[in-house]
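Enquirer: What follows are several structures.
The numbers here are math on the coordinates, done by the rules we state, and not lab data. All figures in this text were calculated on a predicted structure; none of them were measured in a lab. Cβ atoms are built from the backbone, for glycine too; each structure is taken alone.
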Structure P
Amino acid sequence: MTRLTALTHPLYAITDSANFREARLYAVVEQLLEGGCQLLQYRDKTTDHARRRREAGVLAQLCQHHGAALIINDDIGLARHCGAQGVHLGQSDSTLALARQRLGSDAIIGITCHASIALAASAAAGGASYLAFGRFFKSQTKPQAPAAPLELLATARARWPELPRVAIGGIGLANAAQVLKAGADYTAVCHDAFHSTDPCEFANRFTSLLPSSPHRAPSIITLGAPNP
C-alpha cells in the first residue's frame, strides 16, 4: 500500500466543538494545517449527526490537501464515512479489536490510557497505534480527569520505544516542551490551539519544541491510505 509522509510534527490538534463549528471550525483548522500541524482529531460528542458528517467530510478534505491525518474521536462509523485515517478511543468507547476489524490494519487507532501502565500494556498488546496519557496539567476540556506524573512518559518510552506516546491535558506552548522532554512524541492541544490569535503561527512554533538529544529517537506515526 502506498504510504504517505510519516508524522513528525509534535502538535496533535483536537477540535473545540463547543465553540467552533462549520465555517469557523474550517478556518482555524486550515490555519493550523498551514502552520505544519499533521495530526487532527475531530471530537464532537453532540447528537447532531448531519452536521458532524458535514464537518468531518470537510476536515478530511482539508487534511488530505495538507498531507495530514484526520482522527475521529470514538465514532468508527463516521471515520469510515469521511475517509479518516483512524479513530481515538477512550476506555468506555468502542473496543480496539472492533475498530481494527472495521477500519483495517493500516488505520491509526489511539487509545486513552490515563495514568495507567496497565491500560497501556493492554492497548499495546491489542495493536494500538499510539498510547495517550494524561492529564498532565489542569485541563479546561476535562477538568475532572485524574492527574498523571511526567515520569509516566519515560516509563512508557522505555517499555514501548517504537509506540508513539501522546500527552494530553492542559497543554499549550508554555508547557509542551516539558512533556516532549519527558518522553511524549505528540502533544494533544485543544483550547490553546483553537483560541490562539494566530493558529498558523501557533502550530509553526511547535516545530522548535522537539528535543534535540542524539540519544532520543522519536517514535512516529506512519500514515496508510484513508479508510475506504
Structure Q
Amino acid sequence: MTTADFLGTTRSSYDTVAAEYAALLGDELDVKVLDRAVLTAFAELVAAEGGGRVADVGAGPGRISAYLAGRGVDVFGVDLSPGMVEVARDLHPHLRFEVGTMTALDLPDASLGGICAWYSIIHVPDGHLPAVFAEFRRVLKPGGHAVLAFQVGDETGERTEAFGHEIALTFHRRPPERVAALLADAGLPVRATLVREPEVHPFLAEKVPQAFLFARKPAEPAEPAEPVAP
C-alpha cells in the first residue's frame, strides 16, 4: 500500500465520523486512571528536560491535547482529517490544531520537546513505520520524549462501518517489543513500557491489552569541563 492510499482512506473515514467520534470519546480520560497517569508522566518528563513545544500527532478531536495542556504542556494538535481538526478547534478554542501527517511533519528539525502519538500509529502499515519514527526523531530536540499508545496483538483488521456510516479503516495491532525495536532502530530507544489489561467502559469494551511506550531521543553529550588549575 502506498502512502497516498492509506492516508487517503484514513482521512476520509475520520472525516465521515468526526462528530460522533468526539461525542463518544470526549470524556474517556475521566475513567481511565492508568492512561491519565501515563500522560501525566509524559508531561513531567518533558518539563524535566526543559519543556518545549509538544505535538499531539493524530490528535483527533483534541481530548489528549486538552489533557496535556491542563498539565502545563505547551501542546498543539496535528491530524490528518480536516473534519477532526474542525471539531477539535470548536471544542478547544484555546488550543492550536492543524491539518498534517506524521509521515511528513511541517516542522523544523529538533524543534519539539515531545511527541504524543496516542493510538495514531494503528493505521500506519508496517512498512511505513520506520519512516514515521525517523520523522519523530527528526523533529525532536536532543533529550526530547515521545509517548505512544496502541493495541497489543499481531494482526491486521478492517472496519467498514462506524456510527452508521460506511468507512474504510485498517487497524494494526502490534507486540510492544516490535514497536520498541523499530523505535530503537530510528534512534529513539524505549525507556519504559506499560501494558495494561483490557477494560470495559460505558463507551467502549476493549478486546485486547493496551500498550504505552516511552521513548527518548538521546541528549547531546555534554561539553568536557575545563580543567581546574591546581
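Enquirer: Starting from the value 2.9: which structure in P, Q was distance in nm of label points 7 Å out along Cα→Cβ at positions 98 and 210 calculated from? Intermediate values should be presented prior to the final figure.
Expert: Details: P: 3.6; Q: 2.9.
Corresponding structure: Q.
Enquirer: When you work out relative contact order in percent (Cα under 8 Å, 6 or more apart) for each of the structures P, Q, which one comes out largest?
Expert: Values: P: 26; Q: 19.
Looking at the calculated values, the largest one is P.
Enquirer: Another question, then. When Cα Rg over 2.2 N^0.38 Å is calculated, the result is 1.03; to which of the structures P, Q does this value belong?
Expert: On the way: P: 0.92; Q: 1.03.
Structure of origin is Q.
Enquirer: Here is a further query. If distance in nm of label points 7 Å out along Cα→Cβ at positions 82 and 218 is calculated from each of P, Q, which structure is the one that comes out at 4.3?
Expert: On the way: P: 2.5; Q: 4.3.
This value belongs to structure Q.
Enquirer: Can you spot which of P, Q the value 22.1 was calculated from, given it is mean count of other Cβ atoms within 10 Å over residues 66-73?
Expert: Values: P: 22.1; Q: 18.8.
The read-out comes from structure P.
Enquirer: Right, next: Give the label, chosen from P, Q, of the structure having the highest value of distance in nm of label points 7 Å out along Cα→Cβ at positions 10 and 106.
Expert: Once distance in nm of label points 7 Å out along Cα→Cβ at positions 10 and 106 is worked out for each structure, P has the highest.
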